[in-house]
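Throughout, read-outs are computed from the coordinates displayed, never taken from laboratory work. This one's a predicted model, so the numbers in the text were calculated from it and none came from an experiment. Cβ atoms are built from the backbone, for glycine too; each structure is taken alone.
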Structure P
Amino acid sequence: MDTKQRILDEALTLFSEKGYANVFVADIAERVGIKAPSLYKHYKNKQAIFDAIILEMNRRFLEEAGNLQINGANAAEDAEIYKHISEEQLITLGNNLFLYFIHDDYTRRFRKMLTIEQFHDKKLAATYMKQYVDDPLSYQGMLFGLMVSSGILQTENVEIMTLHFYAPIYMLLTMCDREPKREEEALKTMEAHIRQFNKLYARGETSIQGNRKQSRRSTK
């Protein structure tokens, strides 16, 4: 690990242990084993370090998404992928992404820091909302909207459907953050959630065709 990466890693550890406001550049430099002036050669201030941590965390997520054969950021590209996977494949994908978020040490430490600091710092509260509420809902809303347009999903309200999907996952994530021993329970709930979501929104051509046939029969 080069010096720039070590700075980010040690800074993230300190932020998650002490809180963002209680950590100074000198503390980070000391943890890395360099002098503060040397650290400034890589990052101009603490905010720059924080911004670089977010970029690194997002880079790591996109790398993991690629490993799972999805894009993770381009809803249109991922909509085409989701059109052609089975429910079992979707459950496996959902579980793998969930396990990444609760076990990837970098992501876990960042989430811990923001969870604590959101109540002390308005800017960090906004960052928390962007990372774990606004951005996921925006991406999944676009994804589901495209799938509704193509007939893979059916709903009269994409926004509510998106909340139905994401809110339980967010709840399970926070549950595991607080009680890691409940991971197995969370994964079982995740599977049941995905299956129920598919039943509610008629995911898959067979279900959609069945609904259309039933609708035609009811109008005769």
Structure Q
Amino acid sequence: MSDPILQEQIDYYRARAAEYDEWFNRQGRYDRGPQANQQWFSEVETVRAALADFNPAGKVLELASGTGLWTTELLKYTSDITCVDASPEMIAIHHAKLQNPNITYTQADLFAYQPDQQYDVVYFSFWLSHVPSVKLAPFLQMVRSALKPDGRIFILDSRKTPTSTAKDHVIPEDGSVLERKLNDGNTYKIVKVFYTPQMLQTALGEANLHAKIQQTPEYFIYAVGK
């Protein structure tokens, strides 16, 4: 990997694996108080309902599968999932948490990963925003190549909302490189691109991926397409 920020990003998620779920569960530094937390979980339910309507059946490829927070949802609709993540620590937590023999695990840098088969569905959450602009087109072409001719995509990511991240994180007005801190105080730099619906529509269209883009009121943006 030539870009040191991308290596630092992998290092960050490896180091963060054991505390990653605190973000999603609104615990510790991510607890933003009852009102914001309630809004967060309400919007999570909106996305879950959208995923149910999407019905990700068949062979599913989940990229950047992390600790399995959304694999759990995918398993409601399919029993054939391939999970890819760069972090062996994330994969270990995922495997221990789900203990599902129907999941195939692949440890790989997603900027170098090439699938060896095609899938009915490609799903990824909170990953596209970590793809720098210079690598976006080849990444989305890889996604397209992983789809069967009638394959479908579901993409979930973050909106630019200060309360979506930890209390001691700052989202700058401009730029796509952010500093992120762990519970032990260690800091890392990562890529973070906050997509607007138009930005996401354009990027997907250039990769010949056709999707409907939707947003929840505060926290999430998601794309459903083919």
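Of structures P, Q, which gives 20, 46, 30, 5 when P(r) over Cα pairs in 10 Å bins from 0, in percent, for residues 35-106 alone is computed from the coordinates? It was calculated from structure Q. Quick check: -24500 is what I get for helix-only ellipticity at 222 nm (-39500 (n - 2.57) for each DSSP H run of 4 or more, over all residues; to 500), calculated from one of P, Q. Which structure matches? Computed on structure P. Matching task: 2.2 is the computed value of distance in nm of label points 7 Å out along Cα→Cβ at positions 67 and 163. Pick the structure from P, Q. Here the read-out was taken from Q.
Using mean count of other Cβ atoms within 10 Å over residues 59-66 as the calculated read-out, with 14.2 as its value, let me know the right label among P, Q. The read-out was computed on structure P. One of P, Q was used to calculate Cα extents along the principal axes in Å, giving 80, 32, 30; which? Attributed to the structure labelled P. For the structures shown (P, Q), FRET efficiency 1/(1 + (r/R0)^6) of positions 27 and 75 (r between Cβ atoms, R0 = 30 Å, to 0.05) is largest in Q. Among candidates P, Q, the computation of distance in nm of label points 7 Å out along Cα→Cβ at positions 19 and 179 that gave 2.7 used structure P. Computing relative contact order in percent (Cα under 8 Å, 6 or more apart) gives 18 for which of P, Q? Working through the options, I get structure P.
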